[in-house]
Structure I
């Protein structure tokens, strides 16, 4: 669980949601994961942490909130200084992507679940 600590922003206890599935899949892949969301609860053995809670050593931020709701998180995510930000399908945001690029933070429009299932997550 070294090196790819992932913050899943938009985590939910709803098993139908892709953020929920991503948290589970990251755990299966032995990747340290921090589920962050607006509602308290648990996913597997992990508590969903409140939004904007300070975090350290985040490698990847995996976004599961749509572009219209992302702006309040821009500075928080930039200040985490992640090695990459993944805009999952439906979360693509050219404005935020430009901000990340200006700060030298790599980003990609991709699907965390697909990256994991095709062994591309750690590449």
Structure II
């Protein structure tokens, strides 16, 4: 079964023919990673251990090392992300949150990918 083009927090994408748009290549890995990071553990009844729940860090006492460690652990669970070379995760404090920059090698394509986002109020 193919993955559908969908970024967490937005609607499914529709193709030019009106069908649900599939996603492939490195884009698929990025969408899967974002979904894993944003999903709270226990939200998927069939997979209670799935998800990082990084949204819980918003408004809490900032612990950059804990956020980085959680993201690194979740990266190891995604098949599209190479274990070697090791992914690089940078977490930087912002006024009301953190900026996250992830650099990893996509397994299917062998290409390096960058994924950057902010967690804030």
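Please state which of the structures I, II yields 1.10 when Cα Rg over 2.2 N^0.38 Å is computed from it. Going label by label, the one that fits is II.
When distance in nm of label points 7 Å out along Cα→Cβ at positions 3 and 19 is computed across structures I, II, the figure 1.9 traces back to II. Identify the structure, out of I, II, from whose coordinates relative contact order in percent (Cα under 8 Å, 6 or more apart) was calculated to give 23. Answer for the origin of the read-out: I. Among candidates I, II, the computation of mean count of other Cβ atoms within 10 Å over residues 43-50 that gave 10.0 used structure II. Among candidates I, II, the computation of distance in nm of label points 7 Å out along Cα→Cβ at positions 51 and 107 that gave 2.3 used structure II.
Thinking of I, II, which structure, once log10 I(q)/I(0) by the Debye sum over Cα atoms at q = 0.18, 0.27 Å⁻¹, for residues 27-82 alone is computed, gives back -0.67, -1.36?
Traced to structure I.
Readers should treat all values here as calculations from the given coordinates under stated rules, not as data from a laboratory. These numbers were taken from a predicted model, which means no experiment stands behind them. Cβ atoms are built from the backbone, for glycine too; each structure is taken alone.
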